[in-house]
1. For which of 1, 2 does helix-only ellipticity at 222 nm (-39500 (n - 2.57) for each DSSP H run of 4 or more, over all residues; to 500), calculated from the coordinates, equal -13000?
2. For distance in nm of label points 7 Å out along Cα→Cβ at positions 12 and 116, which structure out of 1, 2 has the highest calculated value?
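Each value in this text was obtained by applying a stated rule to the coordinates, not by laboratory testing. Bear in mind the structure is a predicted one, so any value in this text is a computation, not a measurement. Cβ atoms are built from the backbone, for glycine too; each structure is taken alone.
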Structure 1
């Protein structure tokens, strides 16, 4: 079972997203700030991180930059309601950029694809 870290400041949306992803068979840990995510990642093992951009404290983009410095092998998805940030070159550190929707199918598809590539890469290393 893949373990995901969801970084989302909107508590209700985080709950909904967590339920959607758990229904897909993922184990989901939620934190509500970028600072929490940056502190948690070196302490626990995650297969993928999903980051909102606009949050109190450090943004998801700043958190992503710090996370990548700690662990470049951890795949990340920017998951935001704001498509304009896609032009920010720091978002290119993420493996995918998904615009939030009430339909979670695109997010689920991207997670599945990233984790499949990660498994294939790990299998090829032996």
Structure 2
């Protein structure tokens, strides 16, 4: 799947974000290694600490469906410029796919590509 196609899916999902407090809507489209796409949106809460980011929603939906290996995620947002995942989202993505490709889009659907280890170079991992 091309970056533009994945961005379009994330952008469509972004429309369903629940962001009544910040007005900042985020969409994510997570591509599994089997070719399935799982979307996520940010879901805010009046108790701000209970808010969940779009990237984690997409991961949780995928895991619930039995997928645990991902190749790429596209992230879109309603703000200006490029919006990067927070540290919690990066750590959750690392749990499943340390070699994940991230496509970060701006409001005009221009994008930058990164490998997860570029954005989270010293990820926490339990030694087994």
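1. Derived from 1, not from the others.
2. Top value of distance in nm of label points 7 Å out along Cα→Cβ at positions 12 and 116, among 1, 2, belongs to structure 1.
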